[in-house]
Each structure stands twice: as structure tokens, then as C-alpha cells.
Structure 1
Amino acid sequence: MTPVPAKVVSIDRQGNRYRIIVQMRRIKYRGSFNTLVFGKNKPTVGSSQDGQLKLIYYRDPGVKEGDAFPLWTIQ
């Protein structure tokens, strides 16, 4: 697995879910969302576009804006 440097850009709590935006520092990352491996907290739903991840969690993922985000790729 290869680490992918990433940072939490924003967190928005909407009722019982957390919407998180993560910016990958490898802007040229062209892999599929399915090739990404998350730390202990895998998102329920997610998408990737232009080096940015949009993730939905139904439990507090334990990260704050500005934090490094645990992310790897299996490519």
C-alpha cells in the first residue's frame, strides 16, 4: 500500500451524519475511489473528484478540520 497525503478541509454535521471534505495532496491521483484504503474509520458513502474526497460517516470519525487524514492506495 502507498500512503496518500491528505488533509481534512471541512466537517459538517447534519443530524446523525458527518459530511467530510478531504483534499488529497496528490492532485494527479487518477485512481478509482475503490482503490483507496481508509484508516480505522471507513466511510459509509464516498466519492472522489479532482483530488477531493467527499465522505459520509454515521459515527464521529474522530478528525478535525486541518488534521492529516489517514489514507492509502492499493495501486
Structure 2
Amino acid sequence: MSCGWRGGRIQLRFIFDGPIAEDDEEDMRIVTAEVIADFPEPWRIEEEIIRLDFPEDLRAHCLETWAYRRKEKPLG
């Protein structure tokens, strides 16, 4: 995930390598809720979901900072 903030707006950019599963979407909703809970009104949040498959370069899609949380898929 990449994130940025400016003028009362928080941007979250979720970047996936490969298909986006339903449980990934639920995880994004949880992250979004936790982030916005830390900011008072009138802050608002904007989400963006991007699929970039390796070897595409992530740097072109980075906002102000990276907030990594790599989630591995279970094997099998």
C-alpha cells in the first residue's frame, strides 16, 4: 500500500500482484476504517486499487510514502 495526504484528503493506494480475492477486499476495508479512525473531521479518505503484475515497476505508482504489509497466500 502506498499513501499520501494533502488538504484534508487521505489517499490510500492498494497495489496487488495477481488477482484480487474477496478476502483482500475485506482486508482493504478494515485498513481504510482503521486509518480514517485516526483522523478527525473534515478529513476524508480516497481509495484506489491497482493490479501490477511482476515485473512492472512499483515506483511509478507510489504516493508520498509506502506502508507495506505483505500478505502471503496460504499454500495448497
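Things worth noting here:
- Top of 1, 2 by Cα Rg over 2.2 N^0.38 Å, largest first: 2
- With distance in nm of label points 7 Å out along Cα→Cβ at positions 10 and 50 derived as 2.0, matching label from 1, 2: 2
- If helix-only ellipticity at 222 nm (-39500 (n - 2.57) for each DSSP H run of 4 or more, over all residues; to 500) is computed and equals -7000, the structure in 1, 2: 2
Every number in this text was worked out from the coordinates using simple rules, so none of it is lab data. Owing to the predicted nature of the structure, the values given are computational and were not obtained by experimental measurement. Cβ atoms are built from the backbone, for glycine too; each structure is taken alone.
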